[in-house]
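Colleague: Next up: some structures, all given as structure tokens.
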Structure P
Amino acid sequence: MHRIIFTLFIIVILYGVYNNYKKAKLHENISKKSCSICQKNTQKIYDLKKELSEIESTAYVKKYIINVINHGSHDLGFKGKIMEGGYASSDDAEKIACYVLTLSGKFCKNGYEKDAPMFFTSICGGCHGDDGKGLGGTYPDLTRKKLLGIEQKENFLRTKIKFLEHENLKHIKEKNGY
């Protein structure tokens, strides 16, 4: 009788050890999967924060202006509606961008070419005015310290970072049973 009880006792202990091992392996697999999700989000957060740290730099703003000149802008919500892209060649877009930077107190490394104001006036002045102030709010004011499109991009980046940080926190809580 003692042997039967002892054998059953050993079987119960071995079964418990086996179940704990199975649970540990399952948890390890879940943790690895969770970590990869958090790692991807963390990399995205790092990249977004890097872009956010550069958003007010002259190089970033210049690139933004050139992009708008080449491809247009459709999401600023002005009375003048959308701005179509492609009114200037790539070379002229860079000249205009360097000139536009000076309107808000920034400067390109090598300044702007002397014909840049003429390109701005002839291509952009009809909507933004020769002074770049946007014709009374109908079009974006290019003399602002921070251009509206840059401001919107900055807000988007901050929102995206908060969302990803929240997702990581939510994921960690779920993983740990909170």
Structure Q
Amino acid sequence: MRKIIFQGKYLTMSTEKIDGHLYERVTMRAGVAVLPIKNNKILFIKEYRPHEKKSSLKLLGGWMDKKEMRPLQIAQEELREEISMKANKWKLFYKYDTKNYTVEETKTYFIAEDLQELPPQKNPDSDIVEEIIFLDEKDLKEKLLNKEILWDKDITVALMFFEELKNKNK
């Protein structure tokens, strides 16, 4: 049985004894990410995050921290809040789920197409979007090699999108 040793807003740390061994586990709050697509390119944002004290290039996304909202609704809200856009076409693309791993995380990825700009609105987070940039596969790989973007699961999913796009166009 798991024993919670820390409960925060976005993560829980626990221990669990299995066959005489004590295992530690981190469970992240579920999240969503959006791949806004235009001309077969993915929209990334360069965002300054005060708690990280730096800017980084990343996908749009957020936590599932509103119990009354489903993943798609949170994704739509993030697109609107972070870059004042909406999409007329949405598709579930991928679900990352590491239940029972040492680090547990569930993240649902959506493709957003037929983008439309909305009147600017204030992002309720303290994060500041500094730039919006559309990247194709070549641009993304170049930014990875130049360490302008971190290699993580979000980038893996973006590369999966480009691979699927190539296979569809064969």
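Colleague: One of P, Q was used to compute log10 I(q)/I(0) by the Debye sum over Cα atoms at q = 0.11, 0.15, 0.17 Å⁻¹, and the answer was -0.52, -0.91, -1.12. Which one was it? Walk me through the intermediate numbers first.
Modeller: Details: P: -0.64, -0.89, -1.02; Q: -0.52, -0.91, -1.12.
Value -0.52, -0.91, -1.12 for log10 I(q)/I(0) by the Debye sum over Cα atoms at q = 0.11, 0.15, 0.17 Å⁻¹ corresponds to Q out of P, Q.
Colleague: Quick one: helix-only ellipticity at 222 nm (-39500 (n - 2.57) for each DSSP H run of 4 or more, over all residues; to 500) came out at -7000 when computed from one of P, Q, so which one is it? Don't skip to the answer; put the middle values down first.
Modeller: Numbers: P: -23500; Q: -7000.
Among P, Q, the structure yielding -7000 for helix-only ellipticity at 222 nm (-39500 (n - 2.57) for each DSSP H run of 4 or more, over all residues; to 500) is Q.
Colleague: Also: Given a computed value of -0.46, -1.27, -1.47 for log10 I(q)/I(0) by the Debye sum over Cα atoms at q = 0.12, 0.20, 0.24 Å⁻¹, for residues 47-142 alone, which structure among P, Q does it belong to?
Modeller: Numbers: P: -0.37, -1.01, -1.35; Q: -0.46, -1.27, -1.47.
The correct label is Q.
Colleague: Could you tell me which structure in P, Q was used to calculate mean count of other Cβ atoms within 10 Å over residues 39-46 as 17.8? Let's see the in-between values first.
Modeller: Values: P: 13.6; Q: 17.8.
Attributed to the structure labelled Q.
Colleague: For FRET efficiency 1/(1 + (r/R0)^6) of positions 15 and 55 (r between Cβ atoms, R0 = 30 Å, to 0.05), which of P, Q scores largest? Please list the in-between numbers first.
Modeller: On the way: P: 0.00; Q: 0.25.
Structure Q comes out on top.
Read the figures in this text as sums done on the coordinates, not as results from a lab. None of the values given here were measured: they were computed from a predicted structure. Cβ atoms are built from the backbone, for glycine too; each structure is taken alone.
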